[in-house]
1. Comparing structures 1, 2 by Kirkwood radius over Cα pairs in Å, for residues 30-77 alone, which one has the largest value?
2. If you rank structures 1, 2 by distance in nm of label points 7 Å out along Cα→Cβ at positions 62 and 118, which sits at the top with the largest value?
3. Given a value of -20500 for helix-only ellipticity at 222 nm (-39500 (n - 2.57) for each DSSP H run of 4 or more, over all residues; to 500), calculated from one of 1, 2, which structure does it belong to?
4. If you work out distance in nm of label points 7 Å out along Cα→Cβ at positions 6 and 110 for 1, 2, which one comes out largest?
5. Quick check for you: by distance in nm of label points 7 Å out along Cα→Cβ at positions 70 and 102, which of 1, 2 is greatest?
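Every read-out reported here was derived from the displayed coordinates using simple, explicitly stated rules and does not represent laboratory data. What you see is a predicted model; the values in this text were computed from it and never measured. Cβ atoms are built from the backbone, for glycine too; each structure is taken alone.
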Structure 1
Amino acid sequence: MRELDIPPLWLVIFAALGWALGALAPLPLPLGREIGWSLAGLGVALMLTAAAQMVLMRTTFIPRRDPEALVTSGVFALSRNPIYLGDTLLLAGLMLLWEAPLGLPLVPAFMAFITRRYILAEEARIAARFGPAYAAYCARTRRWL
């Protein structure tokens, strides 16, 4: 069961809730689709870029696995969690694409959920592994943005 408890599953669940809100009470916004496509595209690009950086550094991007390297450059200089940030941007974009602005409160709820369920434990593992280097990284780079 633990192998199924992965962030993309929760992204799909939160997105499905937003889609349902959009289907039940669609509320188109001016430029909503254009902004939605932009956010979704940026989110996917951020996720792919971060994953590629991690692969190039020969470390894992799979939650609950111990990292082999501390990645702090590129998109990781913008956010300590660029893949989760990409998920969040994608979710926000989908809400606008699906004319579900009533679902936008799901975005910060998703962020809080992911932080509690994954990020805090990941940060503890990384801190234990990389100590002062990770502490210095945390001092200069925010968790989300």
Structure 2
Amino acid sequence: MKRLIITGGLAYFAFVFGAGFVLGVLRVSFLVPGIGVRYAELAEMPFMFSVIVLSAIYVTRRLSIPRALSVRLGMGLLALGLLLVSELLLAVALQDLSLTDYIASRDPVSGSVYLVMLVLFAAMPVLVGRSAMRRYRIF
């Protein structure tokens, strides 16, 4: 079970982080100059939510992750931990910000939505199930 949690968590993190990195580059390059940080981040959220849902469905199905709450929640929490560490390291390295400065620099509106998205990211492996995959014929 531990191996499934680790493998699933790593794969789930990799898909979501990779997509988030690409979307982040596009957001900063094209949207922020035109509509500002808040609205650019809010515009990105539906795309990230879609990536989170599809990644959770794909990884849990592809790796045959059992529906046991402990396994799926462990997978989601591991992925969340990796995501937070990666984002903080990138913020400190690329933006030359301290951890305190990075947190303080978050927009209150889009930052709040981001926190909700983090909770959904951690919980999504639990929330998706085989019945949803069959019903919508996803993957």
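1. Once Kirkwood radius over Cα pairs in Å, for residues 30-77 alone is tallied for 1, 2, the winner is 2.
2. Checked 1, 2; max of distance in nm of label points 7 Å out along Cα→Cβ at positions 62 and 118 sits with 2.
3. This value belongs to structure 1.
4. If we compare distance in nm of label points 7 Å out along Cα→Cβ at positions 6 and 110 over 1, 2, the biggest value is for 2.
5. 1
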